Structure I
Amino acid sequence: MDSRVLVDDLSFVKMIDSKEIESKIAEMAVEINSVYFGEKIEIIIVLKGAFIFAADLIRHLNFEHNIHFIQFSSYQGTSSSGIITEKFPLELDVRDKKILIIEDIVDTGNTLNYFIDKLNTDNPRSVDIAALLFKTEAYTHTFPVRFSAFEIENKFVIGYGLDIDEKARNLKHIYQLEK
C-alpha cells in the first residue's frame with residue numbers, strides 16, 4: 001500500500017523501509033558509541049531534515065553530549081539552487097570541542113563543506129559527520145563522512161525527515177523519485 005507515494009504530481013517509490021532504517025541506526029550508534037566512549041561531545045543537528053534521524057540516533061547514544069541546531073537552505077524543489085543561506089545560525093563556541101554533525105543526507109557536500117570551513121576557523125578539536133544517507137557518487141569534497149547508515153544512488157529522496165518543498169517529512173519510509 002505504501003510502496004509508492006505522490007507528492008505534487010511527482011511519483012516516489014519506496015527505497016528504504018522503516019524497519020531497515022531502525023536497524024541501521026542502531027548499528028551506527030554502536031560504532032559512534034565506541035568512538036566517543038568516555039568523551040563529551042557537542043552534537044550539531046542540521047535542521048530541518050535531520051531532526052527525525054537525530055532523535056532516533058541520540059536515543060541510542062551513551063556518552064555525555066550537548067545538543068545544538070543549525071539550519072541552512074540550498075534546495076528548491078528537487079534541485080539545489082547553488083546558493084547556501086544560513087537560516088538558523090549556530091550559537092556555540094567550538095574552540096577545543098569535539099563536534100559531531102548529524103545530517104540527513106550528504107550529496108555534493110557543498111553545504112556541509114561550507115559549514116565545516118566555518119567551524120574550522122574557530123579551531124574545534126575534531127569534527128565528524130554522521131549522515132543517514134550518503135550519495136557517494138555525487139560527493140565533490142574530501143572531508144570524510146565518518147558515519148553513514150546508507151550509501152545511495154544520486155537520486156532525489158523524501159521521507160523520514162527529508163522533504164520536497166516542506167512536504168513528505170512525515171513519511172516513515174524513505175522514497176526515491178521515480179523517473
Structure II
Amino acid sequence: MIPTREEALILFKKYNEGESLYRHALAVEAVMRHFAVKYGEDPEKWGLIGLIHDLDWEKWPDEHCIKTEEILKKEGWPEDWIRAVVSHGWGLVTEVEPELTMEKVLYTIDELTGLITATALMRPSKSLMDLGAKSVKKKWKDKRFSAGVNRELIDQGAAMLGIERTELIDETIAGMRTAAAELGLG
C-alpha cells in the first residue's frame with residue numbers, strides 16, 4: 001500500500017497531539033521533499049517518510065523507532081519506507097544504518113531542522129525568510145544553544161552525503177521555507 005499524505009497525517013495525529021512535534025514533522029517533510037527534488041527522486045515518497053518519521057515519539061519515547069516500525073507494518077506501509085524511518089535512529093535507538101540517499105538525508109536533517117527553527121525564533125523577525133547559514137553556524141558554535149541538538153550526528157550525516165555543512169544548512173533552510181507559514185516561521 002502506498003499511503004497518501006492525508007492518510008499519513010491522520011496516522012500521525014492518531015498518535016501525536018503536540019503542536020511542536022507536528023511542526024517538526026512538517027519541517028522534516030518539507031526538507032525531505034526539497035532534497036528529493038535536488039537528488040532527482042520522488043518528493044512525495046520522501047516527504048511522507050519525513051512526515052511520519054517521529055510517529056511514536058510522543059507516546060513511546062523510550063521505544064522510539066521500534067513502535068513506529070510496528071505501527072507502519074500493521075498499517076501496510078512499504079518495507080523500504082519503514083526501513084528509511086527506522087534508519088533515522090541509527091546509533092541512538094536502532095542499528096539500522098542509513099544506506100540509501102533518502103535515509104542519509106533523513107538521518108542528517110532531522111536534528112538540523114530543530115537547530116534552524118530555534119535560530120529563527122531567536123531573530124526579531126522570527127522568520128526563515130531572512131535567515132542564512134551564517135546565523136545558524138554562529139548558534140551552532142554555542143553548545144548551550146539548543147543543547148539537545150546532536151551536532152556530531154549532523155556532521156556525520158553530512159559526511160555520509162558528501163555535503164559541506166554550509167551547503168547542508170542552506171539547503172535545509174530552503175526546504176523549510178517552502179512550509180514557513182505552516183511552521184509559524186513565515
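Here are a few things to note about the model shown:
- Source structure (of I, II) for helix-only ellipticity at 222 nm (-39500 (n - 2.57) for each DSSP H run of 4 or more, over all residues; to 500), computed value -19500: II
- At a computed 4, 15, 24, 22, 17, 10, 6, 2 (P(r) over Cα pairs in 5 Å bins from 0, in percent, for residues 39-102 alone), which of I, II: I
- For distance in nm of label points 7 Å out along Cα→Cβ at positions 23 and 111 computed as 2.9, the structure of I, II it came from: I
The numbers here are math on the coordinates, done by the rules we state, and not lab data. Nothing here was measured: the structure is a model prediction, and the numbers come from that model. Cβ atoms are built from the backbone, for glycine too; each structure is taken alone.
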